[in-house]
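The following blocks contain the structures, represented as structure tokens.
Every number here is computed from the coordinates shown, using simple stated rules; none is lab data. Keep in mind it's a predicted model, so treat the numbers as computed, not measured. Cβ atoms are built from the backbone, for glycine too; each structure is taken alone.
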Structure 1
Amino acid sequence: MNTYQRIVLAARPKGEVQPENFRLESLPLPSCGEGEVLVRNQFLSLDPYMRGRMSDAKSYAAPQPLDETMIGGTVGQVIESRNPRFAVGDTVVGMFGWSEIGLSDGALLRKVDTTHIPASAYLGAVGMPGMTAWYGLNHIMKPKAGETVAVSAASGAVGSVVGQLAKLQGCRVVGIAGGKEKCDYVVNELGFDGCVDYKAGNLRADLKAAAPDGIDAIFENVGGEVFDAALGRTNAFARIALCGMIAGYNGEDIPLKNARLLLTNRLLVQGFIVTEHMELWPQGLKELGQLVAAGKLKFRESVAEGLAAAPDAFIGLLKGRNFGKQLVRLS
């Protein structure tokens, strides 16, 4: 193998992401310099935050540059090393983006053990999505046993972990997801107490039935109508971890009809970016890894085959077509 493929951002989307916003390129294999590590990526993580990076609007992170490898988390195997910290064959997690190959000085690489945890899980339940769930639940929502926790996008990579962690803490957990299949999975496989299918057309009534005693904490991934409905069920002093607003990722305004409840119910609303809390990652990843290894934290993956499939898989992710964590298998 003398060449490898990568996908770059060819043009910024206007509204919904289109396949032509990306370009597949072939490049010569880079040489491994002193102190460097060459990695063949096995899996690429696709995540909603990438849509925000594709825009050049002001945000919490710099926009994805045009004609550069699309940003993204990866897990792969070291195929050449001139760095004493890494050996050929090591499995490593990095941010090599939408690319079959990565070259690194090792600074941002994390060696992981695949004995009891599959490599792909380090991009999901034992990776950034898992940490997002762990941080939002434990440091913002801070639920007590017996309280009711609501989680939107409940079958996704983040929401599924939030709900399971809340159940382990003795909470009543209500998910919100799109479609009967996802709701059945959330209740029957993940152990949530209930799940509301927002596509069924009775969101508010169904949420009232699922959370008859109100909601004490919300993990919000969606925004829009789903968030409004959950706000309408909040108890006084409920805590809200604001993780994502996928309803507005194409630049739409997201109206909030129940905003007055922020005052009348004295709600705590905290937006957060999990990469701003790296000092907590060792603790969180250790706990998540132990739970996955022990079979106490379940996860589901949607896997697209081959780098060329990444754009369509990403567009599907933004439309909710994936089930669980969206990955691309690269090798």
Structure 2
Amino acid sequence: MYKVTLIPGDGIGPEVAKAMTKVVETSGVKIEWEEVNAGETVMEEFETPLPKHVIDTIKKNKIAIKGPITTPIGKGFKSVNVTLRQELDLYVNLRPIKSFKGIKSRYENVDLVIVRENTEDLYAGIEHKLGNYGAESIKIITKDASERIVDFACNYVKDNKRNKLTAVHKANIMKLTDGLFLDVFREVSSKHDINYDDLIVDAAAMNLVLNPEKYDVMVMPNLYGDILSDLGAGLVGGLGIIPGANIGKDYAVFEAVHGSAPQIAGQNKANPTALIQSAVMMLRYLEEYECADKIEKALGEVFLKGEKLTLDLGGSASTTEFADEVCKYILNS
């Protein structure tokens, strides 16, 4: 029996979280969910979108999965997602970008993984005003953070029998910061028995649109990872199907990376695929490979059959109907 912190989140979060837990439980894995919440729904009670007890619960269980969380805009609060990553030192953001047959897209056979450094770069949040003239944001790249993210990416390539690791950077312009990242990448990668190369970020954006099937595992600083992972989601059907994981030495938080979609909240219309796929990643992290494979295979069969797809995928099924269809295929596997 595993104990996992469940953070349903805001908007459609509770609906997709309910669908996800049903699918996970149907796969046969035994999980005790410890439910807490963060975001706008707790602001009035705790005067913060991220109460201390939420972080304490994750530290206790060491693993969490969360739905979309809204950080109030213009009220001085730091992003809940960024705060969680920094508080728990979740230095890896892992985003698999994979095509499913049955989901309409301009591309087929996309199967790439973005490994994003998660704790520094411009997301360190060090900014200040320059009088009335302007503002300045400081980009931080350190050797230690670069070494551990590249080492993680190298091991991911080997452990998952991938073909190549590509570093994404802008070292031709930012010679000190991105130059450091690139130097570390080359040094660390050379110590691993893998194929590796590097690519300037603007060329990476173009090439991912032209020939995404040519790329495998890509490692990069925080900002580029944020942008290119969303670009990658657009290649295979959108953020509604893409999972995400934030992984550190001691803790891991799995998440749907899409927004809270308040305009359809409570209407049972949301697509729960992103959170279900994040749960698949979580189960593999827990080494529950058989249950993870069951869910992934069932998702593929639901997409291929195309009879119970949600509105965003061109169907008319509700969140509940989609989850029930996935569960049906799991039970028949």
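Taking relative contact order in percent (Cα under 8 Å, 6 or more apart) for each of 1, 2, which is largest? Don't skip to the end; give the middle numbers.
Details: 1: 17; 2: 24.
Structure 2 comes out on top.
Upon calculation of mean count of other Cβ atoms within 10 Å over residues 42-49 from the atomic coordinates, which of the structures 1, 2 produces 14.4?
On the way: 1: 23.2; 2: 14.4.
Derived from the structure labelled 2.
Given -0.30, -0.36 as the derived value for log10 I(q)/I(0) by the Debye sum over Cα atoms at q = 0.11, 0.12 Å⁻¹, for residues 162-257 alone, which of the supplied structures 1, 2 does it correspond to?
The read-out was computed on structure 1.
Comparing distance in nm of label points 7 Å out along Cα→Cβ at positions 10 and 114 across structures 1, 2, which is largest?
Looking at the calculated values, the largest one is 1.
Can you spot which of 1, 2 the value -12500 was calculated from, given it is helix-only ellipticity at 222 nm (-39500 (n - 2.57) for each DSSP H run of 4 or more, over all residues; to 500)?
Matching structure: 2.
Using mean count of other Cβ atoms within 10 Å over residues 82-89 as the calculated read-out, with 18.4 as its value, let me know the right label among 1, 2.
That value comes from structure 2.
To test your reading of the models, identify which of 1, 2 gives 0.05 for FRET efficiency 1/(1 + (r/R0)^6) of positions 58 and 298 (r between Cβ atoms, R0 = 25 Å, to 0.05) when calculated. Show your work: numbers first, answer last.
On the way: 1: 0.05; 2: 0.35.
This value belongs to structure 1.
Starting from the value 1.18: which structure in 1, 2 was Cα Rg over 2.2 N^0.38 Å, for residues 106-209 alone calculated from?
1
Can you tell which of 1, 2 yields 14.4 when mean count of other Cβ atoms within 10 Å over residues 154-161 is derived from it?
Computed on structure 2.
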